[in-house]
Each structure stands twice: as C-alpha cells, then as structure tokens.
Structure P
Amino acid sequence: MKDRFSLIKTGAMAVILWSVTACGDFLEEELTTQRSSDYFETEAGIRDLAVGIYYNLRFHFASEWGFATTNYGTDEFRTGGDASNHMWNSYDGSFSSLITAVNVNTVMANTLWDNMYMGINSANLLIRNAAEFFPAGAEKNTLLGEAHFLRAFNYQKLVRQYGGVPLKLVSGTAIEREFARNSVQQVMEQVIADFSEAYNLLPAAASATGKITKDAAAHFLSKAYLFRASEINDSWNSSTKADDLQKALLLAEEVIGRRQLAADFADLWNYTRVDGANEQLDEVILAAQFTSDKSTRGSFGNQQHLFFLSQYLNLPQMTRDIAGGREYQRLRTNYYAYEVFDRVNDSRFWKSFKTKYAVNNPSGIYRHGDLGVMYIINHADDTRFASAAGLTGVTDRKTGKAIPTVFATYVGGRPYLDADAFENRFAPLSKYLDGSREAIPDVIGNRDGILARLADTYLTAAEICIRQHHYARALAFINAVRDRAAYKSGEDRAAYTDGGAAFQAATSTTANSFYKGNSYYESNDIPETTAATSLTVASFSSLPPEDEAIIKKLGYTGEYDRALCFLLNERSRELMGEFYRWEDLSRTGTLVVRARAFNVLAAPNIQEKHSLRPIPQSHLDVIQKDGRALTAAEKQAEQNPGY
C-alpha cells in the first residue's frame, strides 16, 4: 500500500516527526509547515497523522543503524572491508555512551534512542487526539489500535537495547528536561498493555499490505511476553513467567492458525518489482513500505541492499552494476554463518547467499554471462585444494572455461576466507539485493523491509515450548519450518535467484552480473540429484552434526540448554541477517559466549555489560532533577552497569 506515504511530501510529516520533542533531543524546533497543530485535532488531520506515524517503521531499514544495532557483535556477522561502525561489533573502548565518529556513516550512541522517542511522541499525539476529537466507531478503533501498536513497538525496541528507559505517555508540546528511568518491569508492563490494546482495537479481518493488523499485534505481543520470560529478566520475572509463556503461546498459535508459510523459502527474497509477488505473501505479517516514487522518500529510504555485499567490482572480467549491487561490504560473514547449515540438505543457505557472479566486463575468451566469480563453500575435510593455487584451475561446468576468480572457505584443510586479507571477500547475504534501482550509484532502494513474518512466529512458539519443557511440541513447530527448507523431489539444487534479477538487461552487452545458479555442486562435490531431502529432527538428544558441533564448542550438556541452542541455531538458518540476532542473544543470555566462540573481532573485548547498550551521554547531559543538571554521580546512577 505504497500510497500511504504520499503525505511525506506535505508539511504534516514535518510536524509529526521533526517538531516534536524526544527524551534525548530537547532542541526547540520552529514550526515551518503551513498547518498549525490544530489541524491534528480535526478528523482529516487525525487521519493524516495516522498515515504519518507509519513512517517511523522505515527508520529500521534507512541506514547503518539498522544492522549496527542488530547484526554486529554476534556469531553471524562481523566488520567487513569498511569499518565505519566497527565499535558496534568489536565492543572496544570506542563503544561507549558517547561514540566518536569515524566518518559521516558512524552510528551515534543516541541515534536509535532519539528516533524511537520521536515515534513514541507521535503515537502519543495520535492517541490523545483520536480519543478526544474523532467520532466513535470502527475507524476510531483502528486509529487508536495503530497508535498503541507503534508506541509499544518503539518501547519494546528501547527496552531490548537499553533495559529500563523513561516512560513518556503523553505527547510533548514544550521542552521537557526531567526524566527518570523506569524499570524494565515497568516498561514491559506498558509494552504489553499497549500491544494488548492494539490487539483488542484492530479489526480481525486481514487488511491491506503495509497496514498494522490484529495478527501483527498478536505476533509482537507474543514476543513481548516471551521477552519478559527470558533470561535477561530472571532477576525479577519469576512471578509472571509461567503465565507469560502460556499467553505467548496462545497468541503465536492464533497467528499460525490464520496464515501460511510461503511455499518456497526463495519466494520471500525473489523480488522482481515494487509491489511484486514477494511483497504480497501471506507469510509477511508486517513490512515497512518503500516505493520507487522519489517524492515520498523523505529522510528514510531503504539502504539495506548496500551493506551485506562483498567487493566484486575490481575482480577480473567484472565491473560494478545494478544487479550485483553497490557493495559497501559492512557485514562480513562469520564462519558460523556458513557452518550452522546442513549445506547438502537445507536449501536455505543456497537461497540466502550469493555464490556466483556472471562476467559483465568481458575480454579475451570471456563473454557476457559467463561464470566470472564463484565462492566454494566447502568443508574442512575437502582435499581438492591443497593450496590457493588449486583454485586457479577450476573450470565452469557449463562452458569448460577457467573461472576468472574462485574463492573457497577451506584450502588445505584450513580456513581460507577467514584471513585478514579477505575482509572484503566473503559469500554475501543476498536477501536485500534490489535491482529495481535506476542507477548504479543509487543508495536508496525500493523493496519493502520485512519487520515480521510467520516463520518467526513458528520459532517463537517453539522457544516458548522449550521454556515450558514441552520438547516434542517445540520440535513440531521447528520441523514445520525445516520441512519448508528441505529440498523437494524434482527441485533443481543449483537454481538461484535474488532481488538483483529485478534488473533485466536490455541487450546482451549490458553489464549484468546476475547469475542464475549457485555453487551447490561445486561446494559439496556430489553428483547431481533431484531427490527430496528431509530435515526432520526427532529429539533434542540427537541433533544434526552441525548443531552437535556448535553445542560441543559452547559446552552445553543439559536438555534445556541443548534445545535452546538448537532453537537459536535454527533462528540463524531461517532469519539470518533479518535484524533479530543481537537482541535474541542478549535476551537469552547467550551473547557473550557465542560472540567469544564465533566472532574473532568481538571475542577479546565483549563482557556481560554488553548485553545492554550504554544510555546515550546526550540524554544524561540534558536531563535535570529538581530544575538542575545531574551530578556526575546521578548520571552514573542513570547509566547501565559497567559503562
């Protein structure tokens, strides 16, 4: 529903998002719109306000803060060839309540904080005005439901990142300076109350794509109950845990009962055009809406297509193009991200990562479309390549030509791409590639950003059951997701697509690096087959080899720890790079052990304190108590432990 954002080009958005006051941003803004705030006390103004608050959802895909706060510093990814935000991954001394910018791309400590409070203030305004000035009826209920949802959504983001934060439940119309932190328990009570109100107010029927629905409220309310019952809150959640898990499971099952997983995991990422089939899937519960209409972009355009890509423009026979993406190489794939997969039987690896590029700048014997770059994702016991020299003789299975550039994860039985020399060479996550951009330099993409999908609901239900020690029931939810991931009879295991295919070459000589195939067979070194595979797991006591290896490395033995570890591994396989990981590991108390085990850049520095972010110094320096600035001791008391 792209036209929901047509108001971005009006003065309404300036009022909603930039003239309101946030807890960490206390500057007075001059109202430059032609409309006064009185407009938002009219029916038309309240409707416009309700449209405008959806813009807040775009923030999570708009720049480097999207991945820095969710994917860095975990087992899945680390800093790649560009270290603009290295501190979010390394947890070194430069990661603090006041981050010093490396360059203009560095994410400041207060960026997430300020923007979440801006969204909260807009939601507060809508709640107040819709309640007071809008006539009773179904439309009013929907407006209020959307506002309560977005306030809860933003507070849930804050509490997952920072712990307890100040609760502000009325819209700010003047400079405010006195804010004290509420406890995590108090914030979660408000989050649950708001999501519950949204659930009760939003219509039961499915709504248009991009709208907040009852299913979205149920999904996030389930996750809110699960968060409150998670390890990070074990110091105070004993009285609510059992009831929270029961309620969370009922909500997750409700959503599962109303929706369908996409038939093929690849369908989720097979982006072909704005509002194409992949953006209409029933599996997508909520997505931030983007469009090719430049007049509606505002400050927040989708940039995630830039950050997960490795460098290819300077390799032989290659040049940068639209299909391959503008490779910012921010997130380098950790070896865990390869080895958590059963890469013979699980199709998700080959549908999540780009392992082949077509020649797009040919010379000599090469032609457009020949295989130009290949990543061989092999195992340590692969004996085909005794040294790097062996990679130069690999030929294309189709043409017989030597492939100009070949990389392998293991050479001579040792990690090859893990070396410092390859910080910009890795098999890139391809979920966000966007070939619908008009030009190679474009940093703003057009595809929607998924905020919630049904596979996450299934895995949420599974985790709840693990916490209830209902292990067989948990496996039923997990196996439903794994069944989708298994190869089906007759399926071509070498098939591949990504969003770069949205760019269609006008002629055979147009630069187009999209290659319709992956390195499945070259990596696994097995005969071609179209037989079905099975990923069904019968018991947590006997798990697949890749999971047993991870469990052994992390030192888990008990059934609960093994089950939770498997669940977190499964979340990697299904949801890798989808902006969940840091928060999942933080809330389950597994961030430190996993980062130390699988992220070589984070391992030397990460401590237990890093399971929460530092409260921004900009907030601490501005707030007051009894009309005066806080003392150093009072600021420290407001700060998270260890910072």
Structure Q
Amino acid sequence: MKLMVHLFLTCVLLIMAIPGMAQTTVLDFESAETSTTFQYFGSSLDGSLTTVINNPDPSGANTSTQVLRFVKPVGAQVWAGAFSNPNPIQAVDFSTNDRICIKVWMPRPGNISLKFENSSNGGSNWIQTVTTDVSTSWVELCFDPGLPSLEAPFTSAAGFVYNTVVIFAYFGELGGATDEEIYLDDIILGPNVSEDVILDFEAAETITNFQYFGSALDGQLTDNIANPDASGINTSSTVLEFVKPGDAQVWAGAFSNPAPTVPVNTTNGGQVCIKVWSATPGNLALKLENSPTGANWIQTQTFETTSQWTEVCFDLTLPSIESPFEPTAGIYGTIVIFFDFGTAGGGVEKTYYLDDIVLRSASSSTSNITFSVNAGAGAGDVFLIGTFNDWTPAQMTNEGNGIYTMDMELENGVYEYKYLLGTGDIAEEFSGLDECTVTTPDGEFTNRRLIVSGDEELDVVCFNSCYNCGEAVQITLNLGFSGEEPAESGVYLSGGLAFGAPGGRFLMTDPDDDGVYSISFERGIGFTSYYAFANGNCPDFICKEDLSGQACANPGNFNDRLMSPVQGDLVINTCYAVCSDNVECTTSTSEEAQLLEGFDLHPTIVHDKVSLVRGSLFEGEVLLHVTDLQGRVIQKQMMYAHEQRKELDFSMLKSGMYLLSMKAVGGFKSLKFVKL
C-alpha cells in the first residue's frame, strides 16, 4: 500500500469535543464494540497488529483508561502506516457528519494522516494530513472531509460512507534511528466546528484587561505578561496574569474591562475553552454577562493538572449554577473569571495564568440575514454596502413608511456594513461611541458590525443609529474643572461596564476652549451604568476622580457615579471630583432646569437651510456650535434673545451627520441632523 507524499498540509487543532452536538464514536478502545486492531505495513512490522494498552499519560485532553499503541519503527518507509483489521463496527459516515477527530500523543511535533477506504456508496479513497506542534501531551486533531484528497482523484469525502480506516504517523518521513511510540484514541465523528478567538492577548483586537473585585486588589487591572511557561499546549508569547490575594473573598474575581472586541456569541451553543496554568489543583468559574437576550450565566470547571498548561472548557448548553438557572442565550459582552471559586484567600496569595479564550460551536456554512433600516419618508433609493459585497452598493426594497429591507445569504463570520441614502453616495456616519459599530485601527472608518452564525432578521434601525427611530436617547456630559489642570493625555469618561478603563474610546473634548469638556453619544431608552471621569490616560485607574464621602459616590462600586435608567435625552453638567450639578463646580442639591428642552430643528435631513425654533422656557441668548462626529467645530453663531426662529444655512457643509449644540446660562442641548 505505497502512497505518494504530498507537501500540502491542512491543520485544524482542537482540544476537546463540543458538548451538546451530535457525535458518533467510531473507536475509543474501551469496549469490544468500539475497539479494533490495525495491521502494520511499510516497515519491519509488516503484517503484525497494533495493541491496546493502558493510557500511559491520563491527563489534559485525554484521561480515558485505554488507548491504541502505534509504532513507527527504525527504517520505516515514508508511507508506512496501519489499516483497520478488522474494520470498526461503526462505519465512518460523512453523509451525516462533516468532521472526524482523533486524539494523539506524539513524542515530538509532527503530523498524523488519516485515510478512508472501501466506501459503501461509491466514494473514492480519501486522505488528508494534519500537523501539530504539541508533543508529549494529548491533543485532538480534526479532519474536514469537505477538503479534496491529497491523492488522485483529489475529490472530497463529503457524502460518502467508508469502512476502512488507515493511520499514518509522521507521514512523509523515513523511520529514524530509534523506534517511535505514538498513542491514539477517540476517533469521533461529528459536526464541523468553528472556532472564534475571543481573547488571546497577542494583538490589539484580542487583548483586554480584567478588573479585580472582592479583594485588596479592588479596582486594579490584571497584567498581560510574557508566557512564563511557553510549552506543551501553549507556546504563545503573551498571557494574562491573575492574582488572588490572601484576603480574597470566596467570590473574588475579575471582569473584562473594557469588554472584548469579539463578543461571546452563544447562539449555536458549543463551549468556551480557556487555557490555564496553576501551581495547585483547583477550579475556574466563568461568568457571562451583558446579553440583550439572555440572563447572566455562570459555570465552574475543576482542573487537576498542575505546573503546566491545560485547557478547561465550559458547556454553554448547561444551566447556570445561579438564578435563573438557564443555559446561555444570545451574545454576551462581558466575561468574568474566578479562580478557586468558593474558596477564600486564606492568607496566602496565589498567582495563576490564563490564555486563549475561544468559542467553539457547530454551525452551517451559510446563513440568511434580513437587513432592515428606517430611512424616513421621502428618502428615495436606499442601498446596502459592506465587506460581504466589497462595499458595492446593493439597492434595498422599499417596504413603505420609510422601511427598506434586503435578504442576503452570507458565509458565517464577522462583517462590517453601512446603509446609503439618495443616489448612493451619502453613507451613514457614526461617532465611534455607538454600541453597534467598530472603528478601523487607523480611526478612518466606523461601520456597523455584524456577527453571522445563523439565520437572523435584524432589528429595524434608524439611519445613522443603532436603534429604531424613537427608541434612542442622546446623552451629553459636560465636565468643568476647579483647582486641577486638564491632563495633556486627555480627559476621559470611564468606569462601569459601559465605559471601561481610562484611555479608551470615550475621550472628552473642549472644542471651543472654554474649559468645559464634553462628550455626547446615543444609547437605547433605559440605558444605565456606573461611570467616573479620569484626568489622563491611565488604564490602571490611578488618575480617576476621587469622590469618596460625597453624595454622588457609590461606595459599593469604587465610589463611581451612577447614571439612572435614561428615559429621554439627558444632559449631565458636573465637575471633576465634585458632586456638583453645574460646570462652575459649585455644589447644589437641586437639579438644573433643562431650559433648552423645547428648542427644535426642522427638518433634520437637510439640503440647505433649516429652522431652529425657540422653546418656551428660555428667552436669552444661545450660543450655537455645529460639530462633526469627531468633535471638530464647523460653524459658530448666536441666536439672539429677540429671535423666536433662526434660519441656519448648511448648504456649504459636506454630506454627512452633524451635531447642533446649543449652550446658554443654565442649559445645554444637542440635536443631530444629516446633510444630504
């Protein structure tokens, strides 16, 4: 059975099978029904059979009792291997499965090849090779039958059923100076699995910090450090260091701050897997929070492996161990981790390491997505562009009443997109502070973000908004300073689960140089969050304002401020490190009247001129600023006390979205408009 050597290798490396998904065991060598022997060829062992032995290393990814011992002898041919004899009772059925995995233990990095022969429904023989860098520990290698075979006729195995399994170790290599023992186990059929990297602490988009709670480290952030033990299943460069102090509570842990760029999408179940390193046996608890559709979820997994990397996986289909005791549902924005959950610090500080938080789930390759936007009556033609169509405008269907829709069949994955108005050259504009968007690393483009993992009808959203028309509020914060100079590195809104560590994207600006720093963003009705201001770029929160003992401080949440559920457009005027209700930094127990509440702009989709109509509560002068979404001041003018209506000429503005800000003594308001 001589085979040609091919240099094209395909590598898929997964550690554990995905729970909650239909799987079929072909061989696990634990019972007569799931065991067989393999007959050697291409070496001095020709004609002899493999043996089943006790697992010589029951740890990590494979703690089962029995495994297959496979030998590549001295002088073995490059194509030496072994074929199943007798064939397994369970056939290898790729008509109902699109993945087959095998656990392997190898004395050095290399490859395993699987070949399938004797198809019962007309399939050609098929072979593929998977490489691994892991040695002297168990790893699971998975093969995709949808790929073409490495040998003629180079067709896939998808849809066919095979009876014979052939195994090759270090395929393409001659036998070395000594015999090499390889151990094999758990040949399992199942659905194909996608793996999404949530955090690997190697690149900007897959790095974040975690903020400690429940110990003397409260409010501090974890450190990302060089891998202290780059070996075994984890040879990556950077990992997260997690410290549990001696005074830690039983519930002490840390939450992601800021939230990961890639959320945890549990739509298709599956599992979240995390690599951990601990000097002692223990447990790791994983909690997922901030899902618009699912309740918070927590599960705990124990680990016995010590002083080396092991992988711990959490079944997302299991009910939470806390109320309401439900499985995961939807997409989660926040990750919370606890080492030795349920155990107090006990006076001894412990250090753990964590890496590679990944989501593994089964999914079909494509999904049908329905896009819907409310562009308003009279919008004309509306188009959809995105990474899924190379940013080429695709005209949407006018459903009436300003609603436009389009169906698309997309490969599962992550996309960016926008809607266009009019002739297709007026694109949506976002500030970069929006919940549904992502900004390119160079800061040049901010687009909507879409994760496709199953059929979905997207919620109707308003043009230039993450929410449907009438379901959002505009939140503006104005911050004065007293007795402290604003830092050159910037003034930031931070804190809570919504705003993250100082130095993130919530940079406040002072466009008119009046000493008052402002930020404005849109959120859904009912939005609430703790928050604080920071004078500087300090991810460790060392430059955060100190409100200790003041009325607006919440001692149960690091003395942060609390933004109660917002039901309408909100303006907060306050002062750095002072619980004032004004930017002059004087304290008061009364709320400022929203004097500019009645001011309104007609229309909000602008061709040239619009009218600003005065409200009934304020009769004085109003300073008007037109700014773009990056905070740059485009126009300044005054609305005088005698003017009940002011005509504004925006004909010279470029197409895009802008904010009209109105400032007066005792009042502030901003209105959003689109220039066509």
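A short reminder: the numbers here are calculations on the coordinates, not readings from a lab. Just so it is clear, the structure is predicted and the values come from calculations on it, not from any experiment. Cβ atoms are built from the backbone, for glycine too; each structure is taken alone.
A few points about this structure:
- Structure responsible for 18.4, with mean count of other Cβ atoms within 10 Å over residues 380-387 calculated and labels P, Q on offer: Q
- Between structures P, Q, the greatest calculated value of FRET efficiency 1/(1 + (r/R0)^6) of positions 484 and 628 (r between Cβ atoms, R0 = 30 Å, to 0.05) is seen in Q.
- With respect to relative contact order in percent (Cα under 8 Å, 6 or more apart), the largest value across structures P, Q is given by P.
- Answer label among P, Q for the case where Kirkwood radius over Cα pairs in Å, calculated from the coordinates, equals 28.7: Q
- Source structure (of P, Q) for helix-only ellipticity at 222 nm (-39500 (n - 2.57) for each DSSP H run of 4 or more, over all residues; to 500), computed value 0: Q
- Comparing mean count of other Cβ atoms within 10 Å over residues 268-275 across structures P, Q, the highest value is found for Q.
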